[in-house]
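**Student:** Each structure below is given as structure tokens.
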Structure 1
């Protein structure tokens, strides 16, 4: 679950025409709450998966959590366990 989003700028130096220039790169920081254990953690826009509706911290097993959620959704939608419909 997304709690908050903020934007930060990180400085870096590049060399242009023999001179050093200070430049900034901007990125978003996502403050998240784990859907499995309710632990709050941070992800940057580079490592954040926008397609996923569930977010799991590094301490939890994300594949086990996804299988559990899949079975819950199949029961809710009354799909057979052997059905080949994708969720």
Structure 2
């Protein structure tokens, strides 16, 4: 049986963390963020949830500043050719 490496992902639209095979990461849409690790549970803003609230107009979760430290920008740049800017 062949084992595959898993990548931790965060969905901006559902606010959940999940694991995905590294072969499927390049097929994900723009609302799915690859992570190096989970955010720290001692964050004073989000307490490890990764978001601080929900935008009712776009139905997306607002990322906490601690998430910017754990997003894997190498995977994003490799898969989307520097077209994405996360501010």
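Bear in mind that the values in this text are calculations on the coordinates, not laboratory data. Everything quoted here is computed from the prediction, not taken from an experiment. Cβ atoms are built from the backbone, for glycine too; each structure is taken alone.
**Student:** If log10 I(q)/I(0) by the Debye sum over Cα atoms at q = 0.13, 0.23 Å⁻¹ comes out at -0.61, -1.09 when worked out from the coordinates, which of 1, 2 was used?
**Tutor:** Comparing all candidates, it corresponds to 1.
**Student:** Ok, one more. In terms of relative contact order in percent (Cα under 8 Å, 6 or more apart), which of structures 1, 2 is highest?
**Tutor:** Across 1, 2, relative contact order in percent (Cα under 8 Å, 6 or more apart) peaks for 2.
**Student:** Also: Name the one structure among 1, 2 that distance in nm of label points 7 Å out along Cα→Cβ at positions 49 and 65 of 1.0 was derived from.
**Tutor:** 1
**Student:** Starting from the value -5500: which structure in 1, 2 was helix-only ellipticity at 222 nm (-39500 (n - 2.57) for each DSSP H run of 4 or more, over all residues; to 500) calculated from?
**Tutor:** Working through the options, I get structure 1.
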